Each structure stands twice: as C-alpha cells, then as structure tokens.
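Some structures are shown below for you to check.
Derivation of every value follows stated rules applied to the coordinates shown; laboratory data play no part. Source: prediction; values computed, not measured. Cβ atoms are built from the backbone, for glycine too; each structure is taken alone.
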Structure I
Amino acid sequence: MSEVFKQAKLGNIELSNRLVVAPMTRISAEHEGEPTDLMQDYYARFAEGGFDLIITEGVYVDRKASQAYRYQPGLTDDEQQQGWKEVVQEVHQAGAAIICQLTHSGAQMQYNRFCEHPKALSEVVPKGKPVSMYGTLENWVKPEVMDDLDLNHIMNGFVGAAKRAKAAGFDGVELQAGEGYLLNQFLSTYFNQRKDQWGGNLDGRLRFLLMVVKAIRDACGKDFVLGARISQITATDDDYQWPEGEDGFRYMLEQLRDAELGYIHTHDTAVNRKGFIDSNKSLAEVAKEVEGLQLIINGAITEGNVEDLAAQYPDALLSVGRKALVHQDLPKRLKEGLDIYDLDPTMLEPKATIQHELNWRKINLG
C-alpha cells in the first residue's frame with residue numbers, strides 16, 4: 001500500500017492522504033486585499049484534484065507595514081474576511097480543509113499600500129534582489145526600526161487576523177516564520193541585531209514568536225489548528241544558518257511545542273538538505289525527533305521521491321509546491337500513475353498571478 005495515501009490527521013482535521021498544497025504567493029487579490037473569484041476557483045481546484053489539505057498563500061495581518069506585495073490578500077477588515085469566507089466555503093464544498101497562512105513582510109517588503117517604507121527589527125536590508133515575479137521593485141528599501149508600539153500593533157494584527165480566519169471558517173492558521181518574513185527575521189542574527197529583549201541570544205530572538213503563538217492560542221482556543229512554517233533560508237538567501245545549530249533548532253521547537261503550537265512546517269531547498277553548521281541532519285530530521293509536535297515537510301518533493309520521503313517520515317504530511325502548481329490534480333495523478341510534468345517557468349511570467357497561469361494553460365494545453 002502506498003505510504004502517501006494512508007489516512008492521516010492534523011490536529012482535528014481528518015485526511016484521506018498525506019499530500020498538502022504548500023503556500024504559494026499568487027498576488028491575485030483586489031488592490032484592497034479582498035480575495036477574488038479567480039482565487040475561489042484556484043483553491044477549489046486543488047480540493048477537486050484530490051488534495052485534502054490546502055495552505056493559503058501568505059496573508060497580511062495589519063493595515064500598516066505587514067503587506068509585502070501589490071495584490072496580496074489581507075485579513076484585516078470585514079470585506080477581506082467575507083472574501084475569504086467564500087473561498088473557504090468553495091474549498092469545503094469540494095471536500096478539503098484549508099489553513100490560512102498569516103505573514104508580516106518586515107524588511108522583505110516589495111509594495112505596501114499603507115506605507116512607503118518597510119519596518120523591521122534593524123536597519124538591515126535583505127540579501128540579493130527583490131523577487132521579480134512578485135513585483136517591480138528593483139532594490140530593497142532600507143527599513144525603519146520598529147519600536148515597542150510597532151511590535152504591540154503587530155502582535156494585535158496577528159491575533160486579530162487569526163480570529164478573523166476562524167470566523168471565516170478556516171480550519172486553522174499557520175504563522176509564516178520562514179523565508180525571510182518578519183517572524184523569521186526575529187530568529188535570524190543577520191536581520192535581528194537588536195540589543196533589547198527581542199534580540200541577542202536565542203531566547204531573545206524567539207521571544208516574540210512564542211508570544212504570538214500563546215496569544216493566538218488564548219484567542220482561538222485549544223482545538224483550533226495552529227502551526228508555523230519555519231526555515232533558515234529566505235526568498236533571496238539560501239545560505240543563512242542559525243549560529244546555535246542543531247541543538248538550537250531543537251530547543252526552538254521544544255519551546256514552541258510547550259507554547260501549544262500544534263505543528264511545524266519545515267522548509268528548505270530540499271527536505272533532506274543538511275542544514276546546520278554543526279550537524280549532518282536536515283531541519284525535517286531534527287523536527288521528526290521532537291515529541292508532541294506534528295510535522296509537515298516541504299522542499300523539492302516530486303513524484304520521484306514522494307514515496308521514499310513518506311516512508312522516511314511516516315508521521316509527517318508532505319507539502320508540495322511546484323508540482324502541485326503544475327498539476328492541481330496531483331494526488332489523482334499519483335494514484336492512477338498518470339504523467340507528471342515539471343513546472344514551466346513561463347507559467348509564472350511576467351508575474352506569478354493566477355490569470356497568467358490560466359493564460360499559459362490555455363496556450364500550452366488547449
């Protein structure tokens with residue numbers, strides 16, 4: 001029997017297989033951040049294609065500095081909440097569960113309709129260049145340094161968005177603490193050069209994320225699924241590593257578990273890439289060893305390695321990005337042995353919008 005198609009659970013969510021749609025930025029909302037009809041159809045297609053669990057693209061959480069991209073969806077007002085409610089209803093009707101990923105751009109801001117300059121922990125810009133398929137910004141903008149009032153507003157934004165997500169019918173929320181966004185920046189000694197309670201050693205850098213987890217748990221209850229996506233790498237830097245290495249990551253996960261985080265979603269360029277300065281283990285291998293914390297793994301999962309990874313991580317869910325984007329019916333194709341193709345980069349050019357994807361499909365697939 002296929003390891004991929006065994007029944008599974010994530011918190012109180014019952015799943016008929018272990019395949020999960022990974023969060024993917026699609027910049028296809030209205031300018032004001034409301035989800036569109038295209039987004040409803042897009043997410044529902046994954047459910048119709050056999051995915052039992054979908055994690056949304058990153059959704060901004062406040063009306064100040066959290067938005068990262070033009071046409072990024074938000075969850076900050078009644079109109080946005082209603083739009084997401086309609087998306088959730090479509091997905092549920094198609095038979096899948098859906099989790100909302102909550103994010104704050106921090107220094108990694110390419111566009112924001114509420115402010116001109118990013119706000120971040122330190123006056124540090126991301127490495128590399130902004131991601132061209134998400135916007136037209138040519139160079140990162142030096143951020144303004146956040147003070148405690150800013151951090152209080154951000155905390156309220158995450159909690160408020162989580163409450164709105166629950167009211168909209170989402171099955172849970174995931175905190176984006178990876179890929180260079182703000183919660184990830186707290187953990188990074190590159191971005192976080194603060195000398196106050198929010199910086200310095202690992203306890204200081206971890207403090208804000210733990211507080212967000214506890215506050216959302218208090219606001220949304222013990223049964224609401226709450227997870228975090230975590231990575232060392234960012235959208236433009238594949239080389240960063242935490243100085244505390246393997247033991248530091250294990251400590252981080254144990255603290256998050258004790259704060260009542262329900263699951264961790266590891267992300268790297270490949271699931272089993274050796275990711276630590278002092279260890280041959282990967283993020284996923286370390287996370288697998290932490291008891292009492294459910295696991296989703298992500299990183300270059302394909303039809304060629306999915307069964308091996310499912311066997312290596314028997315209790316984990318398998319988060320798929322590129323292959324799911326090509327084949328929104330990937331579970332059915334895997335089950336039936338149908339052809340599976342690699343992502344054609346032109347599907348996401350010139351911008352990674354749903355409409356450009358649909359145009360590509362019409363031209364190339366008829």
Structure II
Amino acid sequence: MTDTVQSAAEVQVPVASRSERTRSFDVADFPQVTGREEEWRFTPVRRLAPLLEDAGTGAELRFTEELPAGVSVETIDLDTARAQGIMEPEDRPAAIAAARSGGIRHYAVEAGAEVPEAVVVHADGAGTDPVHGHILLTVGDNARATIVVEHEGTAQYSELVSIVVGAGAQLTFVSLQLWEDGSAHLGQHDAIVGKDAQYKHIAISLGGDIVRLNSNVRYDGPGGEAQLLGLYFADAGQHLEHRTYIDHNTPQAVSDVMYKGALQGTDARSVWIGDVLIRPEAIGINTYELNRNLVLTEGARADSVPNLEIETGDIEGAGHASSTGRFDEEHLFYLMSRGIDEVEARRLVVRGFFHEVIGQIRVPAIEEVLSARIEDELSRSMM
C-alpha cells in the first residue's frame with residue numbers, strides 16, 4: 001500500500017477543544033443533530049433520523065450469554081450505574097440511548113477474579129423499530145477478563161456502553177458488528193481506566209448499512225494503559241465510521257490506537273477520526289494513533305483525521321500517522337514472481353493487512369468467524 005497521507009477533508013473547519021464538548025445524561029442538553037456540526041459532518045444524518053429522536057418504541061435486542069464463575073449480570077437503574085463513576089454521554093443519541101434503555105444491563109467481574117475463557121454475549125436484532133440500550137461493564141481491582149459483544153440480525157440500534165476498569169485490572173472488550181443488510185448502529189463506548197490498569201478495546205465492523213462508533217477513554221489514576229484497535233471492511237453503499245478519543249488527564253499513562261480498513265465498491269465509505277487531548281496534568285504520558293486504509297476499487301472513499309491537542313510539553317511522546325491508498329505494486333510483484341496469480345496475491349495482501357488486528361483478539365472462535373467473514377468479502381471483491 002502506498003504511504004500517501006489522506007487529508008481530513010477538502011475544507012478545514014475550526015474545531016473547539018474536545019474538553020469543551022457537552023457531557024450530560026439529560027437529552028435536553030443536546031440540540032437536534034443537523035449534520036452541519038463538526039462531529040456529524042461526515043455522517044449520513046438523514047438516514048439515522050429515527051435514532052436521533054427522543055422517543056421510545058419498546059423494541060429490544062435479544063441477549064444471550066453463558067457466564068463463567070466470577071462474572072455476573074443484573075439489570076440496574078441509572079443512579080446505581082452513576083455511583084460506579086461512569087462517564088456522561090457526549091452526544092445526543094448516546095443520551096437518548098441511556099434515557100430510553102429501560103434499564104442498564106450490568107456485567108460485573110469480581111475483584112481479583114481471573115476469568116480464563118472469554119465472556120461472549122450475543123445481541124440479536126429482529127426488527128426495524130429503533131432500539132435503545134445501555135450496557136455497563138465493571139471489572140474489579142486486579143481482575144482479568146475478556147468480554148465479547150457480538151451484534152447480529154437486523155436492527156436500528158443506538159447504545160451507550162459504560163466501562164469501568166479497576167486499579168490493576170486487565171480488560172479486553174471486543175465489539176463485533178456483524179449485522180445484516182438494512183441495519184444501522186450508533187454506539188458510544190466510554191471507558192474509565194484505573195491506576196495501573198490495562199484496557200484493550202477492539203471494534204470490528206463488517207455488517208450493516210451504517211455503523212458509527214465513538215470509543216472514548218479517560219484515566220482514573222497514573223500508570224493506566226489503553227489500546228484501541230479497529231478493523232472494518234466497507235462494501236458498496238456501506239458507511240462505516242469510527243471515532244476514538246483519548247483524554248490524557250493523569251500522569252504516566254499510555255495510549256495506543258490502531259485502526260485498519262479496506263473498502264470496495266461504489267459509494268463504499270469509511271471515516272476514522274482520532275482525537276487525543278493531553279491535559280496540563282498529563283506529565284510523562286506516551287500516545288500514538290495510526291489509521292491505514294486499503295482502497296480496493298474505484299468509487300470508494302476513506303476519510304482519515306488524526307488530531308493531537310497538547311497542553312503540556314513534559315511528555316514522553318505523542319504522534320500519529322494516517323495513510324490511504326491502493327496495493328503496494330512491489331509487494332504484488334514479489335508474490336506474483338513466485339507463481340501466485342494476481343487475484344490470489346491481492347487477497348493475501350488483504351489478509352495480512354488485517355491479521356495484525358485479528359491476532360490481538362486471542363479468542364480462537366471469534367478469530368475464525370472474522371477470518372471467514374473477510375474471506376466472504378474477498379470472494380465478492382472486484383479486485
């Protein structure tokens with residue numbers, strides 16, 4: 001793939017500090033979304049109108065899971081969830097999702113628990129009415145767990161996922177968007193990372209007509225580590241949008257963001273926005289964000305916008321990189337010179353391109369599903 005940097009957009013729009021955005025559980029604090037706002041200008045807002053209205057429908061997803069020892073689930077109210085120290089929503093659909101969820105699905109990992117197998121939650125949709133949901137994940141001090149939420153079926157879904165990772169804990173959270181055609185998914189994932197805790201967030205978006213995920217991190221003590229990984233494959237007419245925000249608000253924290261995407265077909269669209277705020281108190285932090293896009297056919301478009309906002313110079317490091325391009329012709333020539341035909345060579349490049357993210361999941365059953373889905377995408381490719 002060429003290493004040509006893709007600009008954010010044709011016209012630069014003045015942007016206020018991320019710290020100035022409204023955060024509230026009160027829907028009235030957020031105006032109607034028009035699509036002219038900086039944070040919505042890449043999004044097909046008109047196609048999401050039902051999810052932007054403050055109205056309940058009574059529709060639900062069907063959740064199924066098998067919970068190992070040390071993990072529990074219960075339904076709680078917002079006041080109980082807020083007592084856990086969760087962040088407030090930063091956009092209108094997330095506030096609506098919290099208000100209209102009908103109760104918060106709370107998955108809790110006991111302090112000190114080491115859960116060897118992944119907790120896999122299946123969320124299945126079977127309708128077209130808007131669905132609102134709020135999930136809370138809490139991981140007690142010094143606990144270790146992997147939690148996977150797999151979205152399938154057909155739905156118009158808006159969610160708020162609140163995550164609290166206790167001191168010294170380790171959590172890998174995987175969100176899989178494997179929706180059928182006709183689905184839309186708006187999500188805000190907010191994580192509080194405790195002192196010396198390790199948090200890995202993996203977002204995989206392959207299905208649905210529109211997916212827009214905001215993945216946000218804030219720290220609750222020094223020494224926290226956050227790794228945000230993403231993978232997406234957009235087909236003709238799909239809009240897959242991922243936004244990350246790291247709020248470095250404590251000293252000696254680390255963040256690493258890597259998102260990779262491939263696009264094929266007319267009007268295939270991907271958007272990645274990566275924001276990092278380094279506050280004055282964030283002394284000695286280290287942060288890096290990377291987005292790479294592989295465009296497989298004509299008619300596809302990738303927008304990539306990394307942003308660093310630095311309010312102190314006393315840091316270990318801060319950087320970002322972004323690239324969008326087609327195949328590296330030298331790489332293809334190398335494979336073809338060893339007897340591999342061009343179509344298979346291109347597929348090998350795509351498989352290798354995604355492997356770096358898939359290999360981070362470390363849940364064999366999920367990795368197999370993703371590999372099969374990517375093979376299906378490649379079988380329909382016009383490469």
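Out of I, II, choose the structure whose coordinates give volume of the Cα convex hull per residue in Å³ equal to 122 when calculated.
That value comes from structure I.
When distance in nm of label points 7 Å out along Cα→Cβ at positions 159 and 239 is computed for each of I, II, which one produces 4.1? Computed on structure I. Taking distance in nm of label points 7 Å out along Cα→Cβ at positions 167 and 223 for each of I, II, which is largest? Max of distance in nm of label points 7 Å out along Cα→Cβ at positions 167 and 223: I. Among candidates I, II, the computation of relative contact order in percent (Cα under 8 Å, 6 or more apart) that gave 17 used structure I.
Going by FRET efficiency 1/(1 + (r/R0)^6) of positions 127 and 143 (r between Cβ atoms, R0 = 35 Å, to 0.05), which of structures I, II comes out largest?
Comparing I, II by FRET efficiency 1/(1 + (r/R0)^6) of positions 127 and 143 (r between Cβ atoms, R0 = 35 Å, to 0.05), the maximum is at I.
Out of I, II, choose the structure whose coordinates give helix-only ellipticity at 222 nm (-39500 (n - 2.57) for each DSSP H run of 4 or more, over all residues; to 500) equal to -10500 when calculated. Structure of origin is I.
For the set I, II, ranking by distance in nm of label points 7 Å out along Cα→Cβ at positions 31 and 199 places I highest.
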